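In structure tokens below, several structures.
Derivation of every value follows stated rules applied to the coordinates shown; laboratory data play no part. Since the structure is predicted, the reported quantities are computational estimates derived from the model, not experimental observations. Cβ atoms are built from the backbone, for glycine too; each structure is taken alone.
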Structure P
Amino acid sequence: MHRRLLILSLLLTAACGAPRVESAPRPATDADYLRSRDLMVPVQGVKPSELRDTYNAPRSGGRAHLALDILAKKGTRVLSVDDGVILRITDNELGGKVIYIADPSRRFVYYYAHLDEWKYGLKAGDKVKRGQLIGSVGTTGNAPKDTPHLHFQLMRMGSGGRYWSGTPINPIPYLTRTGDER
């Protein structure tokens, strides 16, 4: 009897087709994911259409810039482009006063450099929201003293969480919202 039921079960399965196994959704490409983040221009009042693409601009030593410079009056508010978490706030020779922020999934890192100042009280580990004030435009580090600007870089998170060494990505196509403090 059991043998007949087993054979009948196998015949029915074959006739109806194998049970359908749902596959996991395919992860979004970097471009799809970044478009879904609806990133904001990180300088108060600057529209996406006003940005000048400086990503491939030449720099000393034959290297490319690999970032976006957003010129603005010294002291203009710098805003978080996305929700995320502050990884580091520091001062270094090239970038001057800088902030590294990871997106919510920690897939990407947003790097803000040449800040005149950081918003008082911010620290590593703090969560930020898109449009939140994080600092102001300046000329710290190796920025020309007569050209205040925000050096903004978008990078893939480096392997092993090395946020400072990820692969740069041109941010221009993904900055879709006007800088607007929340």
Structure Q
Amino acid sequence: MATPVQDPLSLLHKMQLASRMSAPGLPEQAPAVALWSGLGFRAAGMTLITPLDHVSEVLPCPAVTFVPGTAPWVKGIANVRGNLFTVVDLQEYLGKDPMTMNDRVRLLIMNVASLSTGLLVNEVLGLRHFDEEQERHDASSLDDAVRAHVRGAFLRDGTLWGIFDMHSLAESESFNSVAA
């Protein structure tokens, strides 16, 4: 006895239905956790993080020209691709010993409209992401000098990451008083 011949379109339709019936379902969609992202760095013996939009560039320390009559934490000015930036030793500004220059020291160019300033930091730790719900922490254990510019903190693996606000620093009267 011969099998009845089906038209090809019907056969494809049956195959499609059978395939859909035996296909595994999609995995459950869990809501994505909102992450806070920033640039991590070390300065004055502290681990800090700043919002990404507070820094326009990260550079190795360029040649710096000393400017007489300025505060000791103002290291001078640097020419970066034709733009002059005031170079500030953040560690020294925060009341610690002047930074020792080495191959890890970086210049963070502040993204503040009214200032052309770069901050020397001990080391840049790269892009970091934090879960605001689970890792938010109190920053009261940080040094007084830095706490004035810290807007909270994250705690991860025993390390406290202070959220450093460069706009607060730029608006600070002491930061803008560079005369010695």
Candidates P, Q; Cα Rg over 2.2 N^0.38 Å computed = 1.73; producing structure is Q
Comparing P, Q on distance in nm of label points 7 Å out along Cα→Cβ at positions 120 and 144, the highest sits with P
The highest value of distance in nm of label points 7 Å out along Cα→Cβ at positions 32 and 72 among the shown structures P, Q is in Q
